[in-house]
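Given below, in the form of structure tokens, are the structures.
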Structure I
Amino acid sequence: MGLYAERLRPRLHDTALGPRVTGAIRERVCAGLAGDVLEIGFGSGHNLPHLPPEVTGVWAVEPSAGALRLSEPRRAASAVAVVVAGDDARALPFPDGRFDAALCTWVLCGVPGAAVALAEVARVLRPGGVLRLVEHGRAPDPGVRRLQRLGNPVNRAVAGCVLDNDVEALLAASPLTVTRLAHRYLPGGPRSLGSLYEGRAVA
């Protein structure tokens, strides 16, 4: 990877998805997690302060060495042990049924083959294990969707992801059973960038 992808993009993500903007959302998404948790797209560790005390450990899958470097202070300060365990959500190095829960925040939009990643998450969750997620994705409003399509080339180059990922379709096609999925717009910014899906699915 080049300098931008390994140094600058992780810093952009760290700032843009930091606690001031996403803290309340992360608190909601992490609520209720317990046991051994798989986090795909661990990033710079912004979810760690929001994990409940019932979480016994986090296994972090993250392809960016730059993001992992940024996560080091948060990992050091975390009350929950973090194991960095792989860099490809499409080929998880774990046996079937290994985890009690999984966590996925602002990740699927940047994973080529996201359907394969979701199938892998379903495989490594125990029966009844839960995936908690928040993702930006395809807006329900046609005008916003048009802006997302127009913005995709720039967003892909700058942030490494697409704006109009069809989160509903991805989850519906996965082996997981969706028990809750709600759409909202992140306040205070362009709707094309802040179209969010927040939910829960069970293995």
Structure II
Amino acid sequence: GDIEVPAKVSVVNKDLLLANLADKKTKLAVKLEIQSGYGYLSAQNRTPKHLGEILLDAAFSPVVRVNFQVQSVHLGRRADLDKLILEIYTNGVIKPSEALNQSVEILIRAFDQIIHPVAEPETKAEPIIAGDGESLKLSVEELDLPTRIANALKKGGYATVGDFAAASRADIAKVKNLGGKSVDIIIKKLTSKGVEVK
């Protein structure tokens, strides 16, 4: 096709329509960035790195469609048996049989966790030592945090500084949409208000 790729990369679906041009004089130059992954990644969860960059939703699964049927099977005098028929369609990156084998391996690992659960080590919560009583009454907005972080904290159940009294650094890090840098910013702001995370 029209896409130039490095030596170890190949285009599987060469017939995929990428764009319609107005006339033969029009030229289109596009730089494509690809990556590997699992499942589905929405473009809304990412931010463009460069000006003019267009983010697309990414479906990493090579499986396009799966159908199944369960049919009754007669074996001798037994009529209570079932047969499972699977139809697996892929985009050509892997064979349907490989997709089935990988799926079975994932299921085996998942079921093995049910039979042989791995005990999580007990961790003691590191308490936050609060400053004066007035500091505990401050709202998350009064910590002068970026709006995104303040909103994430409120959704995670932290509306005031006092809400951090029973939390540890690990608890704060569990709040959805907070990374390590965000946790560092929060702890720095808490420290500036006389609240120390141990």
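A value of 0.55 was derived for FRET efficiency 1/(1 + (r/R0)^6) of positions 76 and 180 (r between Cβ atoms, R0 = 35 Å, to 0.05); which structure in I, II was it taken from? Computed on structure I. Here distance in nm of label points 7 Å out along Cα→Cβ at positions 12 and 60 has been calculated and equals 2.2, so which of I, II was it run on? Source structure for this number: I.
Looking across I, II, the calculation of distance in nm of label points 7 Å out along Cα→Cβ at positions 20 and 164 that yields 3.1 traces back to I. Tell me which structure, out of I, II, gives -10500 once helix-only ellipticity at 222 nm (-39500 (n - 2.57) for each DSSP H run of 4 or more, over all residues; to 500) is calculated. Answer for the origin of the read-out: I.
Here log10 I(q)/I(0) by the Debye sum over Cα atoms at q = 0.09, 0.14 Å⁻¹ was derived from just one of the structures I, II, and that gives -0.30, -0.78; the source is I.
Match the computed value 18 of relative contact order in percent (Cα under 8 Å, 6 or more apart) to one of the structures I, II, and report its label. Label of the source structure: I.
Throughout, read-outs are computed from the coordinates displayed, never taken from laboratory work. The model shown is predicted, which means the values in this text are computed figures rather than measured ones. Cβ atoms are built from the backbone, for glycine too; each structure is taken alone.
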